[in-house]
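In structure tokens below, several structures.
Every read-out reported here was derived from the displayed coordinates using simple, explicitly stated rules and does not represent laboratory data. Computed from a prediction, not measured in an experiment: that's the story for all the values here. Cβ atoms are built from the backbone, for glycine too; each structure is taken alone.
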Structure P
Amino acid sequence: MKSKEITVYEGECLGPIDWSFDFEAFYKPFYNCSTPGRHAECLKRALEILHALEAHPGVSEVTTDGGWPRCGWGEVLRVGMYDGWPYWKPVPSVCIASWTGGGVWSAFANITDIRPKEVRK
């Protein structure tokens, strides 16, 4: 007997970032800040990263890892309003190249760091 697991991602990019989105309300449950009381600073940093990614797609790598040293870096493939798992509504998100060869969508609040894309030879 053979068995296999198939992962199917549902959702689509609905276009560019909607800057009228309620970033403050969406960001409240995220704890990307290591120090309590720094919520506003962390949200500001997340929005700076999102602005940079939207302005210059394809020149950066990002990670969702919160540890140090950072790992799991992936090239930014696309930036936009994604309506798939886990929110099932349009959320400002980033599609990140994964080690499997595909892309994984992650909400802007999950992005913990950004760096210039490494040139591989």
Structure Q
Amino acid sequence: MSQLDVMRTRNNHARLVRHPNACGSHRNCVRISAANSLTHETAKLALVHMLIKDGHEVLTEAIFCTGGRADVLDLDTGDVYEIVASETEEQLVRKCASYPHGLRVIMVKAETGESRMVRG
């Protein structure tokens, strides 16, 4: 894929996110929330670090135009990563119902880093 194609893909995925939340200055920045546990936030940081190290661009705490807030949106692949510490899979499925169609949702267990696709 050419560099121009990569930029187009990243921008197309960023268009799914509310404008103030998708500004270029927030790409590859890690946003944290005191409402989440330290375990949750540490797992998010480790995931984002891995993705950036692999050359991906990401948005954290991405708020979609259709509603809902994702922990991590990989702009290169359109994958949404949801870090779960205390949520059940049923709660996660309900949370992801408002996410834009076509995005793959991957659940990452905060304690172990184990990941599994929830919606694809």
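Any idea which of P, Q comes out highest on distance in nm of label points 7 Å out along Cα→Cβ at positions 29 and 61? Comparing P, Q by distance in nm of label points 7 Å out along Cα→Cβ at positions 29 and 61, the maximum is at P.
Once percent of Cα pairs over 26 Å apart is evaluated on every structure in P, Q, the highest one turns out to be P.
Looking across P, Q, the calculation of distance in nm of label points 7 Å out along Cα→Cβ at positions 13 and 37 that yields 2.7 traces back to Q.
Comparing mean count of other Cβ atoms within 10 Å over residues 53-60 across structures P, Q, the highest figure is found for Q.
Once relative contact order in percent (Cα under 8 Å, 6 or more apart) is computed for every structure in P, Q, the highest value turns out to be that of P. Out of P, Q, which one gives -10000 for helix-only ellipticity at 222 nm (-39500 (n - 2.57) for each DSSP H run of 4 or more, over all residues; to 500) as computed from the coordinates? Only one of P, Q returns -10000 for helix-only ellipticity at 222 nm (-39500 (n - 2.57) for each DSSP H run of 4 or more, over all residues; to 500), namely Q.
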